[in-house]
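Please go over the structures that come below.
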Structure I
């Protein structure tokens, strides 16, 4: 949040923030809400938790996806887009098929009960980042 205070010539230097936020790692939510209230564009990255929400979706995510007839990626992306402070959600599709599946989130509106259920998927931030740092990168 220190970046919000950086100025040049009396004007705020940054007009946007980009941060990891996904159903497994929600700890930046309060800071992103603050950034939004300060009229910064909020860009969500890693909304699919580097593929973890697709390859190993938490049971609640899998259940909601099955009920809605979409993949867990669409539900996870729709949940990120449903955050009142989120202006943009970045996709990380690596293939045309993944892009098509991700785009199913576009028309998906999750009801408040589903959004509440999805909050149960969140991990302890330390656990999330420890697992992420151990992932093999290509």
Structure II
């Protein structure tokens, strides 16, 4: 990780609330040129969804939303032949402290070192070992 040219730290919003939904609806309204009254049902649904979750469930849901963004970034990097390796198991509290994330109402979820493999990296030259497609997916014909 220390040799990567870049290190992305993906974070989520702590304790999503009605205020966050309203901010999002404002953005949708501005982007789509729809009046906020047209989006009222959508806003109500989102607020209802969040209010039905405990704080722990809300944060776990937000973690999963981050993973959607990570998947998009990984696809982009793979398309550009840029190496990356999503990582959990890091000291989230330390990252949050160093980056001042708590002050911004955020919490780190995943780190993603990015760069090109060194010519001397013996692992980059080895064949990739993957599970067989039938061991990963249930395929119904």
Structure III
């Protein structure tokens, strides 16, 4: 990469890449916290209902979602076009995780609007955005 390529990247690319890296890194921390029974016991009842009954396939989806998202953001920061494919895998992981979450929500727990937004909608929105943004970044030749 020469200096001309670095200067042609819009400043928002770096901000979005760092912000979404932080989002996905927090998801990774959340994944590890959910492995601790003591930590899970401190969560609200609605969160515990989702975590305690989560099958292995949904846990695997959660891992792919957050660690794929983190890797994708790192690839964005290193300006690698492989980020697009990693974000697609992460989005698939989000969808698998949300399938289980929506099943639990519809059958056994009631969530408030803020919980629904943060636990269900935001991960999907961010994952879809990252797929789109990585494709846009490749089109603008910010990543290669």
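If helix-only ellipticity at 222 nm (-39500 (n - 2.57) for each DSSP H run of 4 or more, over all residues; to 500) computes to -11000, which of I, II, III did it come from?
So the calculation was done on I.
Can you say which of I, II, III returns 55, 26, 26 when Cα extents along the principal axes in Å is computed? The partial results should precede the final answer.
Working: I: 52, 33, 31; II: 58, 51, 32; III: 55, 26, 26.
Attributed to the structure labelled III.
Using the calculated result 2.6 for distance in nm of label points 7 Å out along Cα→Cβ at positions 106 and 130, pick out the matching structure from I, II, III.
The read-out was computed on structure III.
Read the figures in this text as sums done on the coordinates, not as results from a lab. Only a predicted model underlies this, so the values are computations on that prediction, with no experimental measurement involved. Cβ atoms are built from the backbone, for glycine too; each structure is taken alone.
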